[in-house]
Structure I
Amino acid sequence: MELKLENEKPIYQQLAEWISDNIISGQLKEGEQVPSTTEISVTYKVNPATALKGVNMLVDKGVIYKKRGLGMFVAEGAVEKLRRERMSEFFDNYVRVMLDEAEKLGISGEELIEMIGRGTEK
């Protein structure tokens, strides 16, 4: 579970995405403990308040929850919740943009499917 911070997004957002990525990939399983904000802040040299803000984003979404005195844990159903959210974002940020551009260029649905098929061949 390695985090590589970039400059383009706020650090707390990157931390939330990093934890989400680990949940979706199965590195953090539902019911497992999430690294503490102290552990995150020390390991990645970020302000503890920044780490807490990133974790709280996921608490607010119902992806992780706090067990008093024990720490934060991945909630049941977190993987599916994150997948649905990411799929919706993917559609809005990529598919819709692609479809709009295809329409401007006069690319038919069949041509678009063929182009996607070419892109998935390896």
Structure II
Amino acid sequence: MAEETGGAEWVNDFYRDADTVDIKKLSAWFANDIDLRFANNPPIDNKDTAVSVMSEFYNSIAGMKHQRDNLFLDGAAACQQGTVTYTTHDGKDVPLPVSSYLRRNNEGLLDRLWIYIDIAPLYAEGA
């Protein structure tokens, strides 16, 4: 794991909240003008649509847990690489590689969240 230097607390807090699969906790991180890119879905440029899309995704899973391999910090921006393990509604765990880019605005809210992942295996037959 890459060494975490000062300032990683907000990244840790974000992933803690994301892993609760509670849309209220996740959406509290979003700025009104968030630029969200999730997998191969079309880019989103506002909080309302981001909340709707992520709520739909959260409803399709029973849980998730991020495991960090690398974290790169640059002021208000962070890039995390690792594995996210999704739990399906029938109790199966599906680990997938993921890389995410997060950026905070002056209010500490995310104005950019780009999640690079192939989620097709999550929905594949027999996953």
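Couple of notes before you dig in:
- Answer label among I, II for the case where distance in nm of label points 7 Å out along Cα→Cβ at positions 28 and 92, calculated from the coordinates, equals 3.4: II
- Structures I, II were shown, and helix-only ellipticity at 222 nm (-39500 (n - 2.57) for each DSSP H run of 4 or more, over all residues; to 500) at -18000 was computed from I.
- For Rg and Dmax of the Cα atoms in Å, for residues 12-67 alone computed as 10.9, 28, the structure of I, II it came from: II
- Here log10 I(q)/I(0) by the Debye sum over Cα atoms at q = 0.15, 0.16, 0.17, 0.18 Å⁻¹ was derived from just one of the structures I, II, and that gives -0.76, -0.81, -0.87, -0.93; the source is I.
- Ranking I, II by FRET efficiency 1/(1 + (r/R0)^6) of positions 20 and 108 (r between Cβ atoms, R0 = 30 Å, to 0.05), the structure that comes out highest: II
- Structure from which 11.4 was derived, mean count of other Cβ atoms within 10 Å over residues 84-91, options I, II: I
Every read-out reported here was derived from the displayed coordinates using simple, explicitly stated rules and does not represent laboratory data. The structure displayed is predicted, hence computed values, not measured ones. Cβ atoms are built from the backbone, for glycine too; each structure is taken alone.
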